[in-house]
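What follows draws every value from the coordinates through simple rules; no lab data is involved. Here the structure is a predicted model, which means the values were calculated and not measured. Cβ atoms are built from the backbone, for glycine too; each structure is taken alone.
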Structure I
Amino acid sequence: MTPMQKSELMAKIENADPVQGASLQGVDLSGARLSGAVFENVDFRGCAMAGASFADSILSKCRFDGASLQGAVMTGATFHESSACDVDLSESACVGFNAVQSRFDGSSFSKADLTEANFIKSSLAGARLAGARAVQLSLVETRTEAIDLSDLLFFKSVVVEADLSAADLRGCRIDQSVMSKVRLAGQRLAGADWQRSQFMEADLDGVDLSGAQLQQCNFKGAKLTDANLVKAKAANTLFIESRCERMDGSGADFFQSIWSDALLEDARFAGTRLEQAMLHRARCLRASFARANLVYADFSHADVSGADFDGASWERTKFHQARRIGVRLPAGASILYEDPELAAAEAWSPLDPPSQKR
């Protein structure tokens, strides 16, 4: 790697020549205009680059470890197989920034603008994104252990297969975002504001979301075993095929929620609003629905054996072909049991022989 001075670097940038195999380690590049350039195998370690601009530049196999890029302009820049660990990128402009197979472990993006930024198969372990702007941010197959996401708003963002179980999520809000297969097990997130977002196949075992705002979220296939959703606001939320054994949703609002094929064994819904909820084929063995609002709720084909319905509110609540071993439902209540015509329709197959007309 050849040592290079700032004057040589700027001459190459001015002539639109690629910068390759150069060492600028420790050079002061504060405020330098390095936009639209191509850098390959360049060493920027320890450089002072506050306010520098790498807008629309391509950086491949470069090293920035320990550099200062506070307030830098990284708009449209692309990092490929590069390393920028322990770098200060706070308050930087990273709109449309792209990182592929690159490392930012321990770096600070605090209060940075990460609008439409993409981190693909990269590492942000221990990085600090506190207070950053995360509109349409994508973190895909990127390491996030011990990441600081405090006071950050994920808006229309995508996070896939991230481990956030040890992340700092204090004050982190999630709105209209996709958090697919993320790991949040054991997190203490009481009062969290997560709305209109997707948590498909997420690991939320043992998480505390008591009092959280979860309206119109999707937890399809998610793990919520031993989770605390006491007094959560989760109207119009999907829990299809989710695992919710021993989950506590007491006093929560699950108006028009859908629990089809969910595992709800030993779950608690005491005093919960399940009005117009659909629990088709849900396994609710020994679950507690004591004092719950079950008006127009639908338990068709569910297994509620051993469940507690003491003091529940009823109004055309459906138990069509539900398994109810050991369950006492109040006589005279507005409850709908087996519907023969519906059962016949469900059993019909296009392969059935036509009926004989007389």
Structure II
Amino acid sequence: MYNATDGHGAGLQRGGNAMPGKQKGQVVNRPHGNNKVAEHFRKYYQLWLLALPGIALTLMFAYIPMSGLVIIFKDYNFKDGIFGSPWVGLKNFEFFFANFSNAWRATKNTIILNLFYTVFGTVAAVGLAIMFNEIRHKKFLKVSQSLSIMPYFISWVVAGGILRALLNYDGGAINNLLVSIGFERLDFYNDPKYWRVILTLCNIWKSAGYNGIIYFSTIAGFDTSLYESAQVDGANLWQRIRYITIPLLKPTIIILFLLSIGKIMSGDLTMMMSITNLSPMLLDTTDIIDTYVYRSVIGVGDFVMGSAVGLYQSIFGFILVLFSNWLVGRFDKDYQLF
């Protein structure tokens, strides 16, 4: 006998046994939102305990200090403290935008240089990682990795001294080479047109080895059977790189690219001071936001102005990350950060 339901909602099972059903006006108890949250914490409490130190440190060092951003909109003095100092609105931003042409030049140079660093640096790092992957001699691989990462641990001050020995007008190695083959000397330190290329090469020299090892670690995790199958099918080295290595590296490249976009409005003040010595002759192509702020406030000693520009850099960078993440999602949502 099949199940049936009478007019009062009582179900009948095989054999005529009555099965209670939902009666008219009966309230069905469903778990509330709070109960679901409590159940979640009871179920995963061990994982939350593991995550607790990280959450606490993030709150302590990343979010709680944000309350200090109020200092940007105040005429801060030590006597009254952060919350007792008078409000001045956007006055602390005025020094940066007062000379709009200089502010625009610094912003433009910062974006252009960081784009150069990101694009060409990524190409160099990926190329280095692929080269490491093709080295079969283990000792030679270790030596190559050590030599490539060594510049990462050299300070910009030392790098600036090395560069000056290469580029000096009198006695520089490059100028001596140019003269020896019949060309005129180049006055690198008085001509700004060379410096976007020079700074990009310096950045690649210092960071490509470190980033290359990150990409190499990713490649080392790829399934080697893919390469073996491709080789059996007659694929040459370039085809294996083009159709296996690079597509599999794409998620890592995109994630690191999106993360670097967040820093596109920030510059390396130490690098600029060591490499260019903040030479007035080179400002057209080397004056970034950090050097502009440094030159503007060094005589005043007002660190609040520097904090104001830091907020400007952070907001601009955050907007660029959101836009880049959205743009990536238009092509493939699997590669989005969030």
Structure III
Amino acid sequence: MKAATPAATTVLKHARALASVLLDHGDLLVKVESRMTELAGDRVLDPGAEMLHEHLGTGGKRLRARLALAACHALGGRSEYAVDWAAAVELLHNASLIHDDIQDGDRSRRDKPALWARHGIAQAINAGDLLLMLPFRALGGYPDALQSALVQILAEYAEGTARGQIHELALTASSDKGWGDYFSAVSGKTGTLFALPVRGAAELAGLEPDEANNVALTFSSIGVLYQLQDDLLDLFESKGRGSCGSDIYEGRLSAVVLTHLDLHPSDAVAVFEILNKPRDETKHHEVSQMIERFIEGGAAAQLLDRIHLMASGLLASKGTGVRSDIQAVARELVHRVLTPIDALEGGLS
């Protein structure tokens, strides 16, 4: 993987200089939070509602809600329509997180106990299932034709997310899996939930289906970029999940692993031996040694270059038929995706 070109570096610096206003919409975000709280139910009378409030109360960036609001504004949709759509996509995302934590065995989420770690797996599954229903209730106030279209979009993209998660869990660490398998999985699992807020916003703004799908496609690619940086960040930060190296404990065939094996194919047996261990049998020192090997062996630096090249391509792309205002939202989103790994620049060799 070659290093980012000077032109690409210039584009990236321009992205980081953008004012962080396109995804803020703080006044509407307050309404989104209120709507999600309302839909979660009365925590005093309902133990299910209590678990949902507990999970939603751990915070998070609300990035998908912000993206829905920004996309609706950029495409000319009505702000009062944007709130319920933003709540719907954020609730869907959070439902997927509850189930992810169970499947991955992560006991922490946003530096708080994961729902399953506090209430048990069975109740956490119930809470996640409950939360999966609420996005559809959030759409109840739209005119019939618009509601029908949004329900179909939500169901289609939720299906894509679930299929992507299934694909990822089927990616056992072995030599017969590669980058094609990885990108298929993350395009579904992560890319879909970046495209969904924009696809619904395009519907709210009255775009024709072909144009709406074209607009959403760019954001799916940004979702893949997000997953690449998240895989890299796992070597250096706990990401609110308890410790660095969570992907190694989980046995994930991450972008870091694939990059390392491209560079050092002779390490495959040793790497797969660790990744295929049950999580509770994986030792801290084994994970630390693997992280060190990934960094010193050049995988971290090469993956960072890949991320920069992909980001520069997204930033330079005009997107055929894509409106300039939504292009600005895409550029700002790329900037936000890159922010967590900014500190790594110059520190990897």
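Taking Cα Rg over 2.2 N^0.38 Å from the coordinates of each of I, II, III, which one would give 1.33? It would help to have the intermediate numbers written out before the result.
On the way: I: 1.33; II: 1.52; III: 0.99.
Matching structure: I.
Taking distance in nm of label points 7 Å out along Cα→Cβ at positions 46 and 110 as the quantity of interest, name the structure among I, II, III where it is greatest.
On the way: I: 2.4; II: 4.7; III: 1.9.
For this comparison of distance in nm of label points 7 Å out along Cα→Cβ at positions 46 and 110, the top structure is II.
Given a value of -19000 for helix-only ellipticity at 222 nm (-39500 (n - 2.57) for each DSSP H run of 4 or more, over all residues; to 500), calculated from one of I, II, III, which structure does it belong to? Spell out each step's value before the answer.
Values: I: -1500; II: -19000; III: -22000.
Value -19000 for helix-only ellipticity at 222 nm (-39500 (n - 2.57) for each DSSP H run of 4 or more, over all residues; to 500) corresponds to II out of I, II, III.
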